[in-house]
Every structure is written in structure tokens, then in C-alpha cells.
Structure I
């Protein structure tokens, strides 16, 4: 298994878990918060998808699916079309609403792009340095992939926890 396969498999496993957690949730339930300082499921799903889209567009030298597919016109974050969730205030998080079908459609389009881009990234590219705007950070592409996978696992876990918090046990088939 090469790095691209490992990244794709890790994303697939986490995505399958997220889809199980989302199954049967309404649009309204996506935006419930256990308290005023917690991110809702819908925001977490959107943010982790934006992070994947951003990294793969930079690593693959392609435009973001967010802009190219005009997802920013369907999913309208309060901080504007360039927003990816990083640095959002809790007021912005609470003001954000999108339909489950749009969030899942965007996630599916991003994953399709990810699976097309990953095999085309040569192993040597993982050592190339790229910027991470708006933060003044320059890191290796491989480091960003590691951060992406960790971030994705964290947010998938948060989504699963919130699903259990709101609906109780028994939603996982294992």
C-alpha cells in the first residue's frame, strides 16, 4: 500500500462512520448543539469537507470543488464564500445553516476529486512545501495530509459522539 492508498483508505473508513452517524438525522438535528460553545454536526461535516477540498486543490494544483462546483452558492457560510470554518466565532457557527443533502453532495464531490487527485501526486511531492493561507505557515504537503487525517478523525469522532448524545445508543451496527 502506498501513501495515496493509505490516505484514501483512512478517509473512506472515517467517511463510512460519519455516514452511519448521519443516517436518519434531520436537517434540524444537524444544527443542534449540546451547549452554546459546541460545534453542531452540520458545521463539523462542512468544515472537514472544506479542509479536504482546500488541501487537495493545493496539492493537486486544481481549483477547489467549493468554487468550481458553485457549492458556495448552495451552502452559504456567514463568513463568506472563502470561509472554511477555521477561526469562526461561535456566533458565525450558530448562524450557519445548510441542508443535509447539500452538505453530503458537496462532500461526495470533494471525495470524487480527492480520489482522482491522490494517485497523481508523486511521493516526492509529499516533501514539497506549500503555504496554508490565511495562516503564515509553510509546511510539507505530507505534513498537511497527516494533519488532514487527524483532523478528519477528530471531527468524525465528534459527529459520532453528538449522534449518540442526541439519539442514544444503538445506531452503530457493531
Structure II
């Protein structure tokens, strides 16, 4: 497991130690030694566990999602944190003459961030509710993986709001 930056915070050291322990373990089907972590961020969620958001490069997110047991194993190693692995995507702002790919827009980056947060489930629908000048995004997660994701949904909603600034509610379809 390799970090992109030399100086590491305390939580990044904990994640690094947990990943090296899991790399030696044979239950994880991914070669963690070849993968990278860009940064780690902690988000305090009231009345729930602290969320630990692990950012990985965009081209390696599919590799991290191959083994569904990786997040559960990381949560056992990093006690007191709910772990989320997301891709480190950047929003590219408009330029007067330049072309901007859709995957670099804020809409696409926020949609992909939400998909990463609720993994292994997927977003099946989206509604926007306007009440008294307030805007609330309602995201509907498919019931296929409800048992696995049900206890993580409240924290996912708060993490998404902290990272994007968008008020939201995540329900099951």
C-alpha cells in the first residue's frame, strides 16, 4: 500500500498499518501492495461512528471494489470508524474557450461520489424535493443489497453532505 504524499497524518498511518496487515492476510483477494491511497479524511457524524473516507486514484477504484469484504476488514482494523473507499475525482471549472469533459463536471463527480459511498449497492433513483425555498435531494438505493447497506445509509448521507454541501436523504426503493 503506497501513499501519494510523504508526510502522513495519524489516521493515514492507521489506514496504512491496516492495509499492510490485510495485504499479508490471504482472505482478501486483492493485491493491496500494488495499489495507492491519495488521502484519508475523517468526518464526525453526530450519534454515529466517525466516518473514515479513503481516497484512491480513479483508475484503481474498480480494483478496490472487486472484493466486497475489504471494507468490512478495514472496519475491524480501524476501530470506531465506518470506512468508505471513494475515487479521488476533481471538478474542472469552466474556461471561456476550453472544452470540459462531462466526467469532470460537478454533476458527474457528485453522482460518482454517491455511487462510491453506497457501494456495494447502487442508486436506483433520484428525486428533488422543493419545500419553502429549501431543496432536498432524495436518493433511492435498490433493495437488492439492503441488508448489507442498511446500517451505513445514515452515515453515507452525512458524509455526502459534508463533502458536497448538498442536503440529501437516502432511502430504499
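All of the numbers you see were taken from the coordinates with simple rules; none came from a lab. Since the structure is predicted, the reported quantities are computational estimates derived from the model, not experimental observations. Cβ atoms are built from the backbone, for glycine too; each structure is taken alone.
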If you rank structures I, II by mean count of other Cβ atoms within 10 Å over residues 20-27, which sits at the top with the largest value? I
Given 3.7 for distance in nm of label points 7 Å out along Cα→Cβ at positions 12 and 28, calculated: source structure among I, II: I
For 11.5, 34 (Rg and Dmax of the Cα atoms in Å, for residues 44-115 alone, calculated) the corresponding structure among I, II: I
Figure out for me which of the structures I, II the number -18500 belongs to, where helix-only ellipticity at 222 nm (-39500 (n - 2.57) for each DSSP H run of 4 or more, over all residues; to 500) was derived from the coordinates. I
Computing Cα extents along the principal axes in Å gives 52, 45, 28 for which of I, II? II
I have 33 for relative contact order in percent (Cα under 8 Å, 6 or more apart), calculated from one of the structures I, II. Which structure is it? I
Note: distance in nm of label points 7 Å out along Cα→Cβ at positions 60 and 148 at 0.9, derived from one of structures I, II, originates from structure I
